[in-house]
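Once you scroll down, you'll see the structures, which are given as structure tokens.
The numbers here are math on the coordinates, done by the rules we state, and not lab data. Everything numeric in this text was worked out from a predicted model, so none of it was measured. Cβ atoms are built from the backbone, for glycine too; each structure is taken alone.
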Structure I
Amino acid sequence: MQTFHQALPLSLYIHLPWCLKKCPYCDFNSHEISVSGFEEKLYVSALISDLKFELSRIEDRKIVSIFFGGGTPSLFLPDSIDQILNIIQSQSSFDSEIEITLEANPGAAEAAKFREYREIGINRLSIGVQSFNDQSLNLLGRIHDVNEAKNSIQFCKDADFENFNLDIMFGLPNQKVDEAIADLEQAVYHSPTHISWYQLTIEPNTVFASKPPKLPNDDIIYSMQVKGQEFLKKNNFEQYEISAYAKNNYKSKHNLNYWKFGDYLGVGAGSHSKITCPTNSQIERYVRHKIPARYIELVNLKSSAITEKKVLDVEEVPLEFMMNALRLTDGITKNLFFERTGLAIEIIEKELTIAKNLGLLDYQNEKIKPSLRGYRYLNDLLQIFMK
């Protein structure tokens, strides 16, 4: 029996699904403008209607973070983002230290836009640089080059963004270890507060899945990872999650809420939500229609844009929690497990003991965290919690 004694932290995710070009590795719900068209006004109007309905259902819960993701949110006018933020603020209450992030791609970056984003309340930018090597950017199908990447970072600084993230990938086609570290060196040189450094993986239903590029072997990728982690640590970037590194404690509040199994409300085409209802002790997940035109149509018809809805079975909850929480380098406490799942820790005592005995988990007193071995073989560790 699940029992929730308090409302969980709530984040808001706004999906803005258009891109100038679809990258061959991307499996996100993004749509190329030249193929699907770009209906900014119609989409924002639908978003606002959808938000009004959803925010009326969350009672008086404070929002701890807002994330505008995509797609390429920086394609949208600051006035559009402002309209969305105004509606959110009029319908809900913000945490006093709310983090409001907007993703930006260097190929759709403008200095004037960045200044206006800052003025309307965006207090964190996440810039999709991916690499500081033109050849790598070309292989990744990116629309920007290194100079545009550097310009976008300067726009960000000129707009007085104290808090900004750079996305950098490694394990790129034909990439060598020193090239991966050179990308990190360039990233650190630009003094971001946060670096998301993640491995390129081949996802189903992408161009790379049908035409796989030649990627470095596992030994080379592991060498990249170890040397990169050492370099970032030396430069005072603390690793707090598999692919997240923060300086001066600028950890992403939004992503931390995901990883700690908090609640999030997703609005926009293809967005996902996870909402805990203390009154009936249920955790619901739901997904909105992923095609922008159909999403707009459904919202305008006052019909539900939700295409999938599921109440998690009690047996599913521990694995769902662990799939997120065990990504954190500091692990979690027993109390957090109870607070976020509504379940006593004893329900997974057997699995915790097995993982500890296999050397995959450090488990003592109130703290549960992957060992160094468990962190490297995280999939093996998670398998233990699958029932």
Structure II
Amino acid sequence: MLSFVESLSLVDHHCHGVSRAELDRPGFESMLNEAPGPGGSTTRAFGTTLFDSQIGLAVRRWCGPVVDLPRHAEADDYLARRAELGPSEVIERFLRRAGLAALCVDTGFEPDQMLSSSELGAAADAPVYEIVRLERVAEEVVTERAGADGDAAAGFAAAVLARLTERADTAVAVKSVAAYRVGLALADRRPDDAEVARAADRWLSLVDNGAPARLVDEVLHRFLVFAGVDLGLPVQFHVGYGDRDLDLHRCNPLLLTDLLRTIEPTGVPVMLLHNYPYHREAGYLAQVFSNVFVDIGLALHNVGRRASAVLAEALELTPFGKFLYSSDAFGLPELHYLGAVLFRRALSDVLEEGLAEDAWTEADARRLAHLVGHQNARRAYRLP
């Protein structure tokens, strides 16, 4: 590996918290990728195991030495050693060895047994910055207003905007999960006040009648996106690969093209997260829209040894100045570590191949590594 890539500090511009729970094998495998269903892990059905997949093999290859085992230690031996060390020691070892300069954390989904943001930062020995999930804020507001006397829908928009403005004082970005709820084919215009009030009224009626406060209305998702744009913070969109709660065919970033045309004149950065298997489409959007940035988080540790090929594809069109590092790690500290290790190795492979072909100089390669490793994120999110 290129020495300047191996030692590269990384700003993880999108990740999640880590579980402090003691995990047995089913619990560990349920957090290893995006497979678990609503009833828990479905990954060991018919005698299969996620350790017989790219990500499981990557854990055995790269994570064993972090817990004092040889590379490729058997899964049961690895999990036994993990249990012997205990959650606190395991978390700190993996987060410290990830070599992170900062973490931008989506706090919108934090089940029980997750580290707080401050605990995560302490374990990683790095500053943590908050990403506000737009839908979570709206769902908090609608829950509070459900069953209220009077016209609760009329004040919904103002209440959401007030809460987002308050949260923006300490956050570095907002995030939309419209991909999970309605897909990315969002209309290209800001909804007017009457449209928002009608949509809020429909939603409140459902919640009043016992429906969960889960936002699945295109008008309100779009309202939230424009609320984020008005705050001037980077707006993140989940794109592409995710868990079974989404319909992948509705998560192609090209569906955002009209909306991106509307947002671009504001100068607000739009961050396309994850993107696989639409990483080439995302690269096109980053090339043609001045404010669009992309990453390949979540995919790299899931594709394991294929990480270099996927990163090379993502960088075919994406300008190096528009590409960011993220892990999208959730639950397992191993995913923070694997994301960083496999990203550095993949980036080194891409840069080495270019050097061998005389596509760029070593000075270029050093500069490009620092751009994608941390400088782009610091600039886009205005981090110190």
(Q) Starting from the value 2.6: which structure in I, II was distance in nm of label points 7 Å out along Cα→Cβ at positions 247 and 303 calculated from? (A) II
Q | Given 3.4 for distance in nm of label points 7 Å out along Cα→Cβ at positions 239 and 263, calculated: source structure among I, II | A | I
Q) Comparing FRET efficiency 1/(1 + (r/R0)^6) of positions 47 and 143 (r between Cβ atoms, R0 = 30 Å, to 0.05) across I, II, which is largest? A) I
Q. Upon calculation of helix-only ellipticity at 222 nm (-39500 (n - 2.57) for each DSSP H run of 4 or more, over all residues; to 500) from the atomic coordinates, which of the structures I, II produces -11000?
A. I
**Q.** Origin of the derived value 21.0, 70 (Rg and Dmax of the Cα atoms in Å; candidates I, II)
**A.** II
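When you work out relative contact order in percent (Cα under 8 Å, 6 or more apart) for each of the structures I, II, which one comes out largest? Walk me through the numbers on the way to the answer.
Values: I: 17; II: 22.
Once relative contact order in percent (Cα under 8 Å, 6 or more apart) is tallied for I, II, the winner is II.
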